[in-house]
Structures are given as structure tokens and as C-alpha cells.
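Have a look at these structures, which come just after this line.
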Structure I
Amino acid sequence: MEQLKKRFRLLTSIIEAFIKEPETVNYPFGELDLPETFRGEILFDPDKCIGCGLCVRNCPADALQMNKKSRDEFRLIHYPARCAYCGQCGDNCRHGAISHSSCLVAPIRDPEGYMVVLHERKEETNA
């Protein structure tokens, strides 16, 4: 009797799956509708960055790296292949220099060698 109940539940689930609308999207053949809260591509405003390093320190995936020579001379590097797009960098940036767009990130062909220099500030020489 128990076997019969299990088979009836299975048959019911199969019939429901054929009747219901699909839960997946038809991407890439159809249009992809992403929610506004989707965290995609990283947006960076170099004018707001002061080089404090909070984004680097709090990145759980080590996707950000800062090479700092002095207070005013630094380089901020992003490794998209490592990035989890969690939004931690943007949440910790006190100046609003990093945020996420709602666009999909393009696929990466060479994950080991791909990096993006988000900001490079060199010390100004007064000559």
C-alpha cells in the first residue's frame, strides 16, 4: 500500500510539472529580466576613491588588491574571475567609490591572467 502511495505522488508530481509554467528562463534565446537588486558588473568612481583599502580588506574572495607605495600613490586591481559579486566592497566603501550595476558580467576566457586596474594614482611631482 505504501508503494502505491509513493507512485501516486510521483505520478501527480509529473503531471503537475507538465501543466505548470516553466520555472526557468529561455536565456539566451529570450530576453533576460534581471531584478534591480542584481549585483553584476563592478562600477568604480575614481574621483571618490581615497585609497583607504577597506574594500580590499573586507573582500571575502580576495578579488581586490591594492599596491600602495605611499598615502597618495596606490593602484587598485580587480580580479573578476575571483569575484563572488557579493557587494561587500561597495557596502564597506565609506566614500561610495565602488558599486554594482545590474548588468551581467561577460565571461572570462583566461581567469588566471585577467585583471582590471580600477584606479591608479601616482604621486604628483611639483617641478
Structure II
Amino acid sequence: MIINTQEDLNAIIDTPEYNQFLAGLRGSLFNITKDEVNKTWVAEESNQLIEQYGLTREDFEPIEQPELPVYKEDHSEALQELAELKQKLSDTDYVTLSDYDKSKPEILAQRKEWRDQIRVLEESMGDTQ
């Protein structure tokens, strides 16, 4: 059964479907958002969905604060940059071979810069890689 309105919900009171729908609505009592500034997750109360069905928080008591996930910094951009830098090093490995003509000092200098950037990125991510 599709429940779009308060009338739809009232039509199934005292049924297992009603209890199942309320259990689903219970999950909407909090919005969980990531706070990048304070490096944590935050649970904020939300009544928006339950009010659409003429319900209040009292209809869901006792209400327990949801368990918040562990905060993990998003390193996807840094990981992508690391992969690109390491690929650049790999693509220019031939320049460092002992039998290669060392007439490309600009590539050798660029490789040093790439290694320095890699080191900084890896240090900034700590043990979270």
C-alpha cells in the first residue's frame, strides 16, 4: 500500500503496515550531517516528515539519540593527486637509469618536486590512507 497523506496513514491504523510505516518514520526524527569544521558528525532533530502525516515527536517516545558514525576525513582528492604524481614518476623513471643520457635536468628537477609533493600529501593524511 502506498501512503502519501495523513488520510492514507489513518486508514491503516491498528495494522502491521501502520506499525511498519511508523518504524520507518522513526528514522526521520534526526538528520545526521558531517561537520567538516569540527571534524565530527552531528544529529539534528527533524520533524518535517512526521508533521506531513499529522504526527508529533510524542508519537515516537521514547526517542533515542542515534549513534553517530566515526568521523573520517575525506582524502579522495589527495589520493587522486597522489596517484597522478606517482604515475608521473613512473612515466619518467627511464631518466634516472644509469645508462641514460643525463641531458634532461628539467625532468630530474621536476621529479624532485613530485616526490616532495607526494611526501607532503602523505604526511597530511597521516595513517588514514
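Points worth noting:
- With relative contact order in percent (Cα under 8 Å, 6 or more apart) computed over the structures I, II, the top value is the one for I, the highest of the group.
- Entry that produces -14000 once helix-only ellipticity at 222 nm (-39500 (n - 2.57) for each DSSP H run of 4 or more, over all residues; to 500) is calculated, selected from I, II: II
- At a computed 10, 24, 16, 13, 12, 11, 9, 5, 1 (P(r) over Cα pairs in 10 Å bins from 0, in percent), which of I, II: II
- The greatest value of distance in nm of label points 7 Å out along Cα→Cβ at positions 19 and 91 among structures I, II is that of II.
- Structures I, II were shown, and distance in nm of label points 7 Å out along Cα→Cβ at positions 59 and 115 at 1.0 was computed from I.
- Which entry (I, II) yields the derived value 0.95 for FRET efficiency 1/(1 + (r/R0)^6) of positions 35 and 75 (r between Cβ atoms, R0 = 30 Å, to 0.05): II
- Winner on mean count of other Cβ atoms within 10 Å over residues 3-10 once structures I, II are ranked, highest first: II
Any read-out appearing in this document is the output of simple, stated calculations on the displayed coordinates, not a laboratory observation. As the structure is a prediction and not an experimental result, all values here were calculated from the model. Cβ atoms are built from the backbone, for glycine too; each structure is taken alone.
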